[in-house]
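Listed below are the structures to be examined.
A short reminder: the numbers here are calculations on the coordinates, not readings from a lab. Computed from a prediction, not measured in an experiment: that's the story for all the values here.
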Structure P
Amino acid sequence: MEDELTKILSEVAKLYNKYGIKSITMDDVARHLGISKKTLYQYVADKNELVEKVLDFAHECQHRLMHDDARKELNAIEELFWVNRKINAFLKEHNPSLEYDLRKYYPSIWQKFQENKRKYMYINILNNIIKGKKEGLYREELNEEIIAKLYLTRIENITNEGIFTIEEYTSPKFFKEVFAYHIRGMANQKGTNFLENNIDKLNIEE
């Protein structure tokens, strides 16, 4: 039962990301999955529950992606670039209409999604700053909480304010400028030297 639900959520997540949420009916989902609506309703009570479960599933998939063992071997600066390469790849595949539909038609689910995403991102940014300070790459006097919240605000505004297009904020040039700017604001001389000596390697394209 659990494996079948995972397959359903994975397929529906692809549908939502391609076409948005509003336009995809439960009939469309059942037809795409090759099952009856009666079978589909054995897993979810209605579309609201399906949307919520799909978002929870997508969130969990992103968590697993971000906890790759390769990340453990990186220093704080390398880790920051590694994480943001993953985020950038996700953004390139992301359909903005999905979030529009969530905000307009499923506000309570959207609010929960935003709170979970914000909390997860904040903790990751905070841990990176603490790690960088322990490694002697970031300035010791940094206030971790303030910098983490400031950086989180910047990330959210980049994608939400309509100032940059998705092509701009997923481009290698933009990536290098924004994250070099952020790291230089936190780094001590050792961190700055590491950044300058390695920035061409720490690129967005793998």
Structure Q
Amino acid sequence: MQSKPGERRKTKTRQDIINTAYAMIIADGLDAVSLRAVADRLDYSPAALYRYFSSKDELVDAVRAKCFEHLNAAIFQRLHGVSSPARMLLVGGMTYIHFAREHPVEYHLMFHLGPSPSTQAENQKLAMRSLLYIVRHGIELGIFAADANYTEDAIVLHCWSTVHGLAMLQTTVMEEEQARMAEVTETILGRVIASFTRIPA
């Protein structure tokens, strides 16, 4: 069932506000964004924006959700056509790290702020469910080894914490050493995956 014209206009306006705030954050940082600044950029009245977002925090959270969408889309695109669970973990992990290096502002916006609706929303849950599916599929095929202590949830957290840690290092304290880090990143991630892999995938 098609939405009504008024609903489509409202959806488009909301998206225009999010896209404008996103562009301002990428260009000038989080401090550059306020509802008034976004309204000025769009030539709207501040009161008009308050019909869509009640505060700067709510608007920033919508931008964070957009960043999660970008990350998930990048990973799913790279996983297209990959069938081996072990290879999927490696390709997905490397894509995550590459995204962090190429889009550091987005990455830090996603993970340097506290918990919020966007970090608990469908995009974040989708990424976790996808990772869990890959791990579970590998266990069912006998490729990955799990036990009572090292469960599928533990494997998921092991993979995510490794990838996230490597990404965080390369976008913060080791930002100037990305070339050196890039040489060992795939090896490190591969060793982690191999630690719970029974047979070559």
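Have a look at P, Q and say which one yields 47, 26, 17 for Cα extents along the principal axes in Å, for residues 66-153 alone, as calculated. Don't skip to the end; give the middle numbers.
Values: P: 47, 26, 17; Q: 39, 28, 19.
This value belongs to structure P.
Starting from the value 14.2: which structure in P, Q was mean projected area of the Cα convex hull in nm² calculated from? Numbers along the way, then the final one.
Numbers: P: 12.6; Q: 14.2.
That value comes from structure Q.
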